[in-house]
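**Q** Quick heads-up: structures coming right below.
Values quoted throughout were computed directly from the atomic coordinates according to the rules given, and no laboratory measurement underlies them. Predicted model only: the values in this text are computed from it and were never measured. Cβ atoms are built from the backbone, for glycine too; each structure is taken alone.
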Structure 1
Amino acid sequence: MSDGHRLLIGLDVDGTLIRLDETISEAVRTQVLRMQQLGHEVTLATGRSWETAAPILEHFGLTPEYVVCANGALVMQRDTAEPSGYRREWVETFDPSQVLHTIRGHLPRGSYMVEDATGFRRYTEGMTDWELSNAEQVDFDELAGFPASRVVVVAPELDTEEFLDIVRGMGLNKVSYSIGWTSWLDIAPMGVNKGTALARVREELGIPGQDVLVAGDGRNDLEMFEWAVAGGGRAIAMGQAPDELKAVASEVTGTVDDDGLAKVLATL
C-alpha cells in the first residue's frame, strides 16, 4: 500500500465496524472518522440492505460517494437530490425461481426472503429477525414472481456445521452465495459479490489497487479479500473470523470486541 495517497477503505459492518450486539466502540468510531477527515474514501461493503446500512453511515458520520450493499448486488451513489442522500446506481438481479425450489428441496422447514431491484422484500413466515418495514409476507410460491437482487434463507433449527454441509451439497452453480455466522444463506446473482462491487467503485474513483484496504469477519468477505490482495491492497480479517477467511487475508487483527479495526486504522 503506497504512502501519502487517497485510500479506498471498504468495511464490513456486523462484526467488523460494529459489535454483534450492534453497539459501537468509541475507539472504532474515532478512527473511522479520522480516516474520512484525512481525505480517504471510507465506505461500507456489507450484506445489509440499503435501509439497514444507511443508519450505520449516519452513526459514524460517513459520506462516501458509493456504498456497497446486499453483498455487492446493490451499489448506492451519493445524490443530494434524493431524500436519503443516495440513489440506487447499480443493481444486479436474477430469476430466483430455480434456486428457490432447489433450496426448498433441501431445507423444507427454512424461512425465505426475496429482495427485488427496488429494495422491496417479500418473505415467508419465520423471518422475524430481519428489517421488514418495506416488505410483505407471502406464500412461498409468490416469492419467484419478480427479479431478485438477493435471496435469504434461514434455518435456525440447524447448527452451523450441519447447515454448511447441506448448503455445500445443493449444487448452487448458477448463483453466488455466502453462508452467515449462524444458519442463514445469502444468495446473489452469479459472479456478484462484495469484491466485484468494490472493483467497480475503485475504478469509478480512480484509486489504484495498491491503495485499497478492506476489513471483514465473515464468509461473505472471501471474494472481497481475494480481490483486494490480488490488486496489491490489504485485507484485514477480524480476530473472530473463520479460518477460511483468515487464510486469504493479508493480516489478522484483534476481535471486534477488542477494537481490532481501530487498531489497524490507527496505524494509517
Structure 2
Amino acid sequence: MSAEAAVQQASAFEPWLVALDVDGTVMHEDETIDGAVVDAVASARDRGHLVTLATGRSWATTAPVLDRLGIRPDYVVCANGAITFGRDDTEPSGYARVHVETFDPTQVLEHIRTFLPEGRFMVELPDGFRLYTAGMQEWNLDNAQEVLFEGLLDQRATRVVVTSLEHDADAFLDIVARMGLHSVSYAIGWTAWLDIAPDGVNKATALERVRGWLDIPANRVLAAGDGRNDLEMFAWAGAAGRSVAMGQAPDEVRAAAREVAAPIGEAGLAAILDSLP
C-alpha cells in the first residue's frame, strides 16, 4: 500500500462506540477475564474504536475492570445508567461523575418489603457509599455500612438492590410481577435479585447521552451483554447498530438482541470485537 493510500484509508476510518456489560460478558463469575477477550478489547481500542463499560456495578468495582482491560474511555456508565463518569485528570482515579440520576427510594422500599418481608436490601448513594441490611454478605461491601431497614429510607439514591435467599429465580420473578413497580426502572438478575434505578433511567439512556457527547452516529454503536438489565441497551443499539447477547444469556435476553455470541465460557465476546473493522 502506498503512503497516499494509507493516509486515505486512515482518514476514512470511522470509529464505533462499543459498550460492554461486565459480569457474564467480559468477566466470569469468579472474576477472571479470558486472555482472548483482553486481547480483543486491546485490538479494538488500538484500531481506534471507543470501547467502554456499561454496567450495574458501582464505580469502585468498575474501575479495576478498566485497568485489567487496559482501556481509559472518555465515559463509563455505572449503576445501570444512573451514574456516568468522565475522564478528569485532576481526580485521583482519573475520573469524575459527570451525570448523576437520583430518586427517593422510600416508597418503593416499603412497597417491596410488604411482598418480601425477609428480603435483603441495599441502597447506593450518589457518592458510591452504600447502606445495606443484614444478610447482604454475598455482595462486595467495601465502602458500605450495615443499617436497619429504616436507615435506608429518606435518602437520595442512585440504585437499590433487593435479594431474597428464600426464593429461587422463577418464584422471585412471579413475586416481582405481582409487585406492580411503575415509578422506577428495574431489572431482574439471573438469581433472586432485583436492581432498581430512577424512573426512566437505564444503560440505554446513559449511553445515548454518551453517544451524543462523542458525536458517534447511531449506526456505529455496538452493545454486548447477558442480563435482563441489558434489554433496553439492546433496543437502543439494535435500532441502527449492533446488539449482541452472550450465548449463555436467558432466552428473553438472547431474543432481544440482533446477534448472539458464543457463551462467555468460550470467550464469545472476542470474536464479536474482532468482527469490527
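**Q** Can you spot which of 1, 2 the value 18.5 was calculated from, given it is mean count of other Cβ atoms within 10 Å over residues 44-51?
**A** The correct label is 2.
**Q** Also, I was wondering about something else. Please compute distance in nm of label points 7 Å out along Cα→Cβ at positions 12 and 92 for structures 1, 2 and give me the label with the greatest value.
**A** With respect to distance in nm of label points 7 Å out along Cα→Cβ at positions 12 and 92, the highest-scoring structure among 1, 2 is 2.
**Q** Once mean count of other Cβ atoms within 10 Å over residues 76-83 is calculated for every structure in 1, 2, which label goes with the largest value?
**A** Comparing 1, 2 by mean count of other Cβ atoms within 10 Å over residues 76-83, the maximum is at 2.
**Q** FRET efficiency 1/(1 + (r/R0)^6) of positions 140 and 236 (r between Cβ atoms, R0 = 35 Å, to 0.05) was computed and gave 0.80; which structure, 1, 2, did it come from?
**A** Source structure: 2.
**Q** The value 0.99 for Rg/Rh (Cα atoms, Kirkwood Rh) was derived from one model only; which of 1, 2 is it?
**A** The value was obtained from structure 2.
**Q** When FRET efficiency 1/(1 + (r/R0)^6) of positions 84 and 124 (r between Cβ atoms, R0 = 25 Å, to 0.05) is calculated for each of the structures 1, 2, which structure yields the highest value?
**A** 2
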